[in-house]
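Q: These are the structures, in structure tokens.
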Structure P
Amino acid sequence: MLRRSAMLSAGLLLGPAALDRALEAAAAELPTGAAPFVDSYRTNVTANRTPETNAAVRALSGMQDLWRTGGSWDTGVVLNRNVLRANVRHVARITRARTADQAKRAFIVDRQHQSYSAIGGLGPLAELYKAGAKAVTGITSAPDGTPPSTVDDKLPPDAPAGSALGAGSQDSELGQVVLLVNTLRGNFASGNPSKYAYQYPRPWRMTPDSTVVPTGQTDQFGFPVYRSDVVVAPQLLRQRNLSPADDAGYPSGHTNALHLACLALAYAIPERFQELVTRAFDTADTRIVAGMHSPVDVISGRILATALAAATLADPQNATLKAAARTQANEFFRQHVGVDLFEYAHSAGISADPYADREANARLVEPLLTYGLPRIGHRVAMTVPKGAEVLLETRLPYLSANQRREVLRSTALPSGHALLDGPEQWGRLNLFAAADGFGAFDADVRVDMDANRGGFHTADTWHNAIGGRGGLVKMGTGTLTLAGTNDYTGTTRVEGGTLVAASPSALGRGDVDLRGGTLRLETAVRVRNYRQASGTTLAVTVRRGGCAVLSAAHPIRLATGCALEITLEDVHAGAVVPVLTAPGLLGRFAGITVAGGERRVEPRYSPAGLSVRVLA
């Protein structure tokens with residue numbers, strides 16, 4: 001694999017030329033003659049069923065370490081019994097503990113058009129989207145038991161004129177967004193060539209030890225009975241494809257479709273990026289709850305969708321479409337919402353939002369990234385696949401393509417997980433974490449945000465715990481908030497706009513240099529050195545009984561003409577509260593104001609810092 005140092009140089013330090021060399025090195029590790037996925041995704045057609053002829057089959061070839069395909073669907077050989085045993089036993093455990101409500105939800109996801117299911121990740125924007133896109137479904141509930149016949153999604157009788165299943169109608173106010181979803185799920189997006197290539201059976205056709213067993217007698221519905229501990233949801237018994245050779249489980253087609261639809265919507269509506277990624281994981285997991293797929297099926301469906309989404313979005317033929325979809329969605333929602341789109345998209349009480357809690361979303365996604373399958377590989381450096389940065393193009397628009405690649409690298413899953421270390425390592429990408437910014441500063445990162453461009457250019461928050469030896473340079477006019485438990489050791493330098501520290505360790509373990517704009521401390525922080533230049537503002541929130549908002553290991557240096565703004569929370573008149581503390585304080589603030597302008601404070605300087613007495 002490409003060495004980590006090469007990617008660091010390419011992603012942050014040396015620019016496009018070095019990045020090109022890094023990508024060339026990564027491509028050299030593909031099979032002889034094979035092109036990167038984003039350059040060859042159109043080979044994913046039914047006629048191509050080998051890793052040599054089909055980019056999708058090649059991307060999923062990590063399965064070859066676990067399973068050797070046989071001459072027919074039931075003659076495959078288990079190569080890694082430890083992983084595949086855990087794989088099937090996970091399904092058995094989940095399906096035997098499944099509730100009736102979970103079975104019904106699994107039925108809805110199974111039968112409903114996957115592009116419609118994805119809309120549920122839009123939260124407060126979902127109903128607006130459905131109306132604007134004319135998106136409808138005929139699957140809104142599930143039967144209590146086995147239905148008498150196959151149930152398919154179709155237009156409901158009362159659907160408004162021009163309505164369409166799935167993402168909606170291309171002849172609608174959101175037609176370009178609908179077209180983007182349909183394009184990502186287009187002619188080269190099927191998982192079927194890979195199903196035929198690997199012929200890994202569905203879990204209910206396997207023993208707990210992940211070996212295929214012959215069918216026994218038929219059940220009361222006339223379906224073959226396999227000696228497996230996996231229980232298919234009763235609502236889906238009629239949905240079984242009874243030709244095993246044409247019904248392989250790897251990869252899960254529903255999972256592929258759900259992730260593709262969610263990633264398309266996330267590109268057009270990045271204000272709900274992380275929630276849509278969560279929606280994809282959440283709904284894809286119902287394939288296991290239903291008993292129709294196993295973890296390796298679902299993981300591979302996600303891997304395939306991630307690569308396909310990147311390839312389709314990176315395809316120059318789709319450049320105009322993706323830009324039009326983003327513009328159309330932005331204009332449509334702003335017209336109908338009338339307030340800040342990000343704020344509205346996360347507003348409570350407007351409509352039910354199952355993904356309103358970011359921490360709950362993280363807890364949902366984390367175990368589904370690997371399903372806890374046994375790790376099998378050695379430590380391998382992460383190489384971000386060519387073109388993958390396009391997946392974050394609208395979510396982190398103020399970063400360069402090289403920087404978005406570094407976000408993907410620094411937030412990637414560790415190596416050694418089954419399937420994830422396949423060609424180009426698409427499976428190691430963690431888009432949920434990547435939406436929260438860098439995972440490490442392994443070289444200095446310069447962030448330039450232009451508030452006049454709106455959206456995430458105006459304000460964004462990075463929640464990840466950022467490590468590394470590098471630092472951060474905040475430039476421009478926008479506001480960046482650091483909310484993670486950070487321990488990077490480089491300097492944090494503010495040159496423009498506002499940098500907000502929302503956690504005690506937000507500014508890492510290095511120096512802080514305020515050269516321009518504003519540094520806002522929402523909680524008490526400790527740094528190594530603190531320097532503040534003329535014309536800048538340190539904004540702090542002071543709370544009753546709290547410690548100094550800014551403490552430094554070395555003397556604090558304040559230039560002539562710098563300012564301090566204080567926000568008082570639950571602090572009564574007459575109280576003396578600490579603001580700065582250090583072994584020394586060199587300089588004084590030119591002016592100290594209280595946010596809101598209704599209260600006043602009296603500064604009390606000392607050789608060890610600054611406190612203020614609240615006058616009113």
Structure Q
Amino acid sequence: MKNLFSKLIRWHPTEKVVSPDDSLKRRVTSLYSLYSSVIGPEKVVLKAGKLDALELIRSQDLAERVLGLQKLVFEDPTVEKIPSRSDIPAILDEVEDELADMLARREVEERIEKKIADKMEERHQEYVREIKMQVLKEDVPNPENPQTLKKYAQLEKLETTKLTKSAGELLRPGDLSEVVGQERAIAALRAKLASPYPQHIILYGPPGVGKTTTARLALDEAKKLQYTPFAADAPFIEVDGTTLRWDPRDITNPLLGSVHDPIYQGARRDLAETGVPEPKPGMVTEAHGGILFIDEIGEMDPMLQNKLLKVLEDKRVYFDSAYYDPSDANVPKYVKKLFEEGAPADFILIGATTRDRSDITPAIRSRCAEIYFEPLTPKHIEAIVRQAANKLNVEFEDGVPELISEYTIEGRKAIGIFADAYGLALGRKDTEQKIRVEDIYSVTQVSRLTPYVSRKASATPEIGRVFGLGVAGYLGSVIEIEAVAFPVSEKGKGTIRFNDTAGSMAKDSVFNAGAVVRAITGQDIHGYDIHVNVIGGGQIDGPSAGTAILAAIISAITKQPVRQDVAVTGELSIQGKVKAVGGVFEKAYGARQAGISTLIIPKENEKDIPAGHLGLEIHSVETVEAALAVLLAEKASEAIA
């Protein structure tokens with residue numbers, strides 16, 4: 001540095017040379033000025049007074065001024081040694097470094113303070129906006145604006161437009177006396193509801209026979225009786241079991257109720273902001289004091305059925321949430337009450353199903369009375385159609401009710417067909433608006449309907465053709481079984497063929513029949529090629545066709561004709577006994593629907609069906625011989641003679 005300074009002197013001999021002392025003085029002055037700009041002149045004086053450095057910073061002596069600068073910058077009052085001339089440059093370097101750090105800290109602090117100020121201003125403005133909105137809400141209780149008022153006016157206009165009742169609503173029975181074909185079920189339902197101690201009930205039966213309507217009308221009747229617990233305003237809450245699904249998270253449960261936690265999108269804003277969960281009672285609470293009607297209860301999730309059972313036992317439904325704090329002062333009274341005491345759910349359950357009773361949880365079945373609704377006969381359908389005509393005040397041609405009864409066994413469907421035909425009659429240009437047979441055919445053709453029963457009884461006996469009986473769900477049907485037999489040329493080489501689509505159970509019945517044929521006829525079935533067929537390939541799930549198959553084979557071998565106005569059901573044992581089967585009551589309806597006049601059932605099923613049911617001539621038998629005496633036309637005539 002000295003060499004560079006000497007060179008500068010030699011290179012510019014005429015310029016004024018600055019002495020080292022002057023340079024240090026200027027440096028010290030600059031550092032004082034920089035320090036003053038960092039903390040401010042007033043603070044420099046105050047700090048100098050505290051550090052006992054006022055005399056030093058005002059001194060004309062360079063060393064004393066450097067000592068004062070040390071005390072101020074390092075804020076150290078213990079520094080008392082006046083630096084020597086040689087130490088001053090090093091001390092000034094340290095002071096410069098400290099001032100550089102101070103300037104860097106100041107810049108960072110200013111940047112942070114600016115951000116803090118910006119954030120505080122933003123929060124302040126947001127807070128002001130919230131206060132303004134709150135004031136506006138308090139000052140202007142009406143939240144309406146032109147747009148909302150316009151939408152409200154549109155809704156009001158829509159309310160003024162009303163259609164008439166739908167055909168189903170208009171023609172639905174308005175009293176229990178109008179329900180057709182369910183006298184026994186109605187009597188049982190009345191006995192279980194119109195009581196001081198009503199029972200939970202499950203209604204079984206095919207669709208469209210009036211289960212829902214009957215339950216609703218039975219409650220209306222029970223509310224009028226003083227000795228029942230139902231008040232005049234007792235609710236009837238109806239829900240379809242197919243729409244009820246169990247949510248393992250319990251976030252949504254319209255049947256039992258659920259809890260809207262603060263993080264749930266359906267939670268109330270005021271409760272969510274304070275972290276309070278809100279229980280939402282379900283339909284079991286809405287039905288409190290009345291009836292909860294679950295249609296198609298057999299479609300409900302088994303887990304949900306079990307949870308419903310718990311509510312039936314406790315007559316209350318309880319809620320739980322990890323967010324609930326009973327000591328939280330923000331919890332409203334009703335929320336605390338629901339969490340601590342639960343919601344009331346004292347109701348009568350009525351479930352309806354078209355499925356088998358095995359599809360209902362046994363625990364629920366054990367707590368419910370079970371009532372079976374009966375299938376409708378053609379006569380019932382005809383009565384429903386005539387009742388609908390009276391309500392519509394419309395005339396119809398002869399044969400209209402009978403024709404509709406051929407296409408459906410559901411009361412609801414019959415009313416729909418009749419209402420559609422009524423619409424066609426109104427649309428005709430002629431003055432006579434009587435419902436015609438051709439109107440019914442038009443409706444059935446457009447709806448692609450086919451006659452419900454395609455097999456009809458006949459008064460003419462036939463060889464090898466027998467009517468058996470089956471049941472699916474709660475609907476009985478006639479099964480047409482036929483057999484042919486051809487003597488074989490080589491003795492003992494005969495075979496039995498059977499259509500496999502009818503099922504393995506029916507095939508077993510064929511082999512059982514083969515074992516009994518020899519005992520009945522004295523002929524070996526292996527002397528014939530025998531082919532047994534179930535027309536239509538219907539699946540036979542049980543052994544009830546055994547007796548019918550035997551009769552078809554014997555008729556084919558002996559060429560004895562079988563009566564075509566008789567249907568038979570019963571399991572066949574290899575000892576020639578006719579054993580009990582299920583669904584006899586429903587099978588009787590299927591037989592009557594097909595025009596059968598005589599029914600053969602096992603003796604063991606005699607108590608399952610009342611004598612003369614549906615106008616049928618019912619024969620209960622124990623052996624196949626007794627069944628054949630009725631089935632085979634020749635033996636029947638011999639017995640009559």
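Q: If distance in nm of label points 7 Å out along Cα→Cβ at positions 41 and 425 is calculated from each of P, Q, which structure is the one that comes out at 2.0?
A: P
Q: Out of P, Q, which has the highest value for FRET efficiency 1/(1 + (r/R0)^6) of positions 121 and 257 (r between Cβ atoms, R0 = 35 Å, to 0.05)? Numbers along the way, then the final one.
A: On the way: P: 1.00; Q: 0.15.
Between P, Q, the highest calculated value is found for P.
Q: Work out the source of 0.70 here, i.e. which of P, Q gives that when FRET efficiency 1/(1 + (r/R0)^6) of positions 233 and 273 (r between Cβ atoms, R0 = 35 Å, to 0.05) is computed.
A: The read-out was computed on structure P.
Q: A value of 3.9 was derived for distance in nm of label points 7 Å out along Cα→Cβ at positions 57 and 345; which structure in P, Q was it taken from? Spell out each step's value before the answer.
A: On the way: P: 3.9; Q: 8.1.
The read-out was computed on structure P.
Q: Comparing Rg/Rh (Cα atoms, Kirkwood Rh) across P, Q, which is largest?
A: Answer by largest value of Rg/Rh (Cα atoms, Kirkwood Rh): Q.
Q: Which one of P, Q has distance in nm of label points 7 Å out along Cα→Cβ at positions 73 and 473, as calculated from the coordinates, equal to 10.0?
A: Q
Q: Still on this structure, I have one more. With distance in nm of label points 7 Å out along Cα→Cβ at positions 49 and 465 coming out at 4.7, pick the structure among P, Q it was computed from.
A: On the way: P: 4.7; Q: 13.1.
The structure behind it is P.
Q: Here percent of Cα pairs over 24 Å apart, for residues 409-544 alone has been calculated and equals 53, so which of P, Q was it run on?
A: The structure behind it is Q.
Q: Where does the value -9000 come from, among P, Q, when helix-only ellipticity at 222 nm (-39500 (n - 2.57) for each DSSP H run of 4 or more, over all residues; to 500) is the thing being computed? Please list the in-between numbers first.
A: Working: P: -9000; Q: -14500.
Of the structures listed, the value fits P.
Q: Looking at structures P, Q, which one was mean count of other Cβ atoms within 10 Å over residues 329-336 calculated from, given that it came out as 12.9?
A: Derived from the structure labelled Q.
Q: Turning to a different aspect of this structure: Given a computed value of 4.8 for distance in nm of label points 7 Å out along Cα→Cβ at positions 145 and 377, which structure among P, Q does it belong to?
A: So the calculation was done on P.
Read the figures in this text as sums done on the coordinates, not as results from a lab. As the structure is a prediction and not an experimental result, all values here were calculated from the model. Cβ atoms are built from the backbone, for glycine too; each structure is taken alone.
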